[in-house]
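No lab work stands behind these numbers, since they all come straight from the coordinates. Computed from a prediction, not measured in an experiment: that's the story for all the values here. Cβ atoms are built from the backbone, for glycine too; each structure is taken alone.
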Structure I
Amino acid sequence: MRGGVAEDSRLEVPVYELNQSRSPNPLLVISTESGSNFTKEATVNGLHDSRNPVGSELSALEAWLPITESRNGSVHSGVLHVLCSGIGFQALLLPVALATLGWAWGTVCLLAAYAWQLYTIWLLVHLHEPAPGTRHSRYLRLSIAAFGLKLGKLLAIFPVMYLSGGSCVMLIITGGGVLNQIIKIMSGDEAKSLTGTECFLVFTCIAMVIAQIFPNLNSLASVSLTGAISAIGYCTLIWVLSLSKGRPEGISHDTSSVEKSGMRGFVNIMNAIGIIVLVFRGHNLVLEIEGTLPSTPRHPAFELMWRGVTISYIIIAMCLFPLAIAGFWAYGNGVPTTLGTLNAFLQRQEEDTSKYVIGLICLLLVISCLCSYQIYAMPVFDNLELIYISKKNKPCSRLIRAGLHLFFGGLTFFIAVTFPFLGSLAVLIGGITSPLTYAYPCFMWNSIKRPQKNGAIWCVNIGLGWLGIVLSMLLVVAASWNLADKGLIANFFKP
């Protein structure tokens, strides 16, 4: 037992149930072995656990929840989910980081962050099923298995919830803002544009319609396909057009004007590193995506998932690195901090580019945000449905599920309208949540897998884990000092 989790059990007991004591609730367990289905009785709380020594079991409670409702995924669906969640509008800010760090150090930091986060994904993928029959399909559950009930919740609840709900809020702010820009570009002065609040509402309503159509994570494969194509599309169009149109006059790549000494220099460097560190996202969804894949003793889920991650991150690298290098080459240190390369392209190349091409780029970004919203919202939907199921001991009806989706959509819309300046706090909040990506997986591996103390793997994980914690603290300090020094334009209720 570790933190209340029976690690040798084939039942995947949801983490939220681990600290609840109530009367046994017999639930059906579906066990799959060599392609045949049969059923056995089991209890979620482990009071009566009929185990199959070969197959992999899925409790009825898990079968009722949207993340693990369907485990018929494939390498292809895994690739699409990782791409859709892994490429975001944050990539547009990479040239801003290079404008501070310069060509050499900017490229080194980008390569280092890419390799580091890819290693932590490898750890998470292999920790999903640390022992035969045990599956951790939620980041919070893995955290509790590694660190114990209290510490696991303390370390993981805020980062996981923020990276789900908070990301959805940022997607509304970004997608709604770009939607407003599309209307202005296409209509010109002929029609009155929608207000920021109205654009946020339109974005949220479309997102909620999509959420009703696709009830679980595995069913979102077609949405992720659309999101992946859109993300790859706008990234590629921006850097290709930026190169093909040539460098505008007056562009400078001189970083000597950026202060790099004293506290201001420290803040500038850490903000640039923060942009690079935070561009790699989706680690809070890796276990959930892997939870949609089938697993057998002969072919465990991590084989399919790692194959999917490898393909995905080759494509992600082909999007991010050219966007960073071409964006800095084309626009130098004149890249704005809001939507980065996109706004630089609009400012410098709008007159030479068809408004339909510009509209297409913006539309692809909005579609990417809409599709990403579905994946990032799924852990919250899963949690809300679990609360209902735990109380009612029955699955959510379509009406209840729709109500929960609308509640979350309304909440994220309200937060987006109330705090449209959340993007200004990205490095601060991102610094707080960055250990989930760069530190915790290293400590989890040592805690669960228990490699030889002072061995190579143990030392690497300890070193990277503490480096991730220190990096998080430095980012928070730098972002806090920057806010105290420059202030914050808090335009409450004025998106």
Structure II
Amino acid sequence: MTVGLARVTINAPHRRLDVALPAQVPLADLLPEVLRHAGEGLADDGERHGGWVLRRSDGGELATAQPLQPQGVRDGEVLHLVPARARWPELEYDDVVEAIADGARRRGGAWSPVSTRVATLAGAAVPLAVGLLAVTAAGPGHFAGWPVAAVVAVLLTLAGTAAARAYGDGTAGATLAGYALPYAAVAGALAVSSGDHVGLLPGLRWLGVPELLAGATSLLLVSVLALVGVAARARVFVAGVVVGLGGVLGAAGGLVVDAAGAAAVLLAGLVFAVGAIPLLAIRLGKVPLPPITLPVEDLDGGSFPARDLPDRERVHAAVARTEEVLTGMFLGHAALAAVAAVLLGFTGGTAGCALVAVTATLLLLRARLFVAVRHRAPAVVAGLAGYAVLGVALANRFGTDLLPMLTLGGLALALAAVAAGHTYARRPVSPYAGRIADLADTALVVSVVPVACAVLDLYERAQGLLG
């Protein structure tokens, strides 16, 4: 292919065209000119059968929203101008083996070098997870626990920085540095642990409020260093920063109130922060704001521009940076919400379970506000995790008494979710349902603070003060 042009042959219904088309222009912008040269009346004829499309010889349809070059159209290729609704005949094979191979290829792509790279990066997590579990299980009783975890965290951070900076492999660098984050948290927690059984989690009785505070601080520090050092896949380290900062605030609250109260305050704050996260990401990403004033004229008749327009590349870079920050903040937000729900579900009593139910429903409702999958999925996962914690907590509290209700209720909810997904995947949600969801969202937001106050036992304390 020559630079900027694709020399192709187009078989039209009435003639054959040898043309040179711009390779970087969307096909939708080229089709009107192609139809004009392909024959009189073709554009009008397309209104009767759904328009015209270009197909390859194997029947593959070219996307009109994309240029020719990204779709792999090369010099000398033969394209066919056919009606969009016309059925393209299947290829006929004179070799059964070739037909079998073609059918197998349609079932999925073959293993590629990219697959090998992804598999090795994911496989590296297995031995690292085994080492992390070994250090955590040993607890503060082993003298080498926290030094080993700290050394591994530092080495992984340095390796990730070197992979991203020296070798230009941002994906590998972010993966290695991301594996350092849990090691940093465990190292910080073990370094200050006294070994006393003050924790609430089975198998981690040594994990108390001071250990959580130190672990969250270590996680925050390593996340910031990796964010600056790797400078790729920022969402991973932004999520670490959010989790570390939230952990520090929650653990600091745990020094004043009990674990359930600190988790209630943290979870309530996370629910209220959902709407502020996009605004904060825009500020951190430094997205240029549009002008808010019109050009004015001076006394001499000249005009002053309201604002110089920024460079397009600069805007694109700011948008990409903001998107990474926003995705990372949502990931960290979801992780904090899940951890707080676990603490509340098992230590907060009835009020804690009620707050978990309210916040889980709110997170699912607030997920409607976001369009991108990577932004909506964390809120959905956090909400579903809250419901899962609620179910386990109820089963653990009431034993076999609620077994039939939980089982049948879970079945009803699962069938209702599948039916709703099947229905609303084919048609939009009605305005009435959307309005009901908005009203439910408002009512649940108003109820968050009173329920959180119940978890903190503020009503009993106020009643005691009043006698």
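Tabulated values for the structure
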read-out: Origin of the derived value 1.00 (FRET efficiency 1/(1 + (r/R0)^6) of positions 144 and 448 (r between Cβ atoms, R0 = 41 Å, to 0.05); candidates I, II); value: I
read-out: Computed 1.8 for distance in nm of label points 7 Å out along Cα→Cβ at positions 256 and 280 - originating structure among I, II; value: II
read-out: Test item: Rg/Rh (Cα atoms, Kirkwood Rh) calculated as 1.07, pick one of I, II; value: II
read-out: Mean count of other Cβ atoms within 10 Å over residues 168-175 - highest-scoring structure of I, II; value: I
read-out: Value 9, calculated as relative contact order in percent (Cα under 8 Å, 6 or more apart), assigned to which of I, II; value: II
read-out: FRET efficiency 1/(1 + (r/R0)^6) of positions 272 and 312 (r between Cβ atoms, R0 = 30 Å, to 0.05) derived as 0.70 - corresponding label from I, II; value: I
read-out: For 3.3 (distance in nm of label points 7 Å out along Cα→Cβ at positions 224 and 392, calculated) the corresponding structure among I, II; value: II
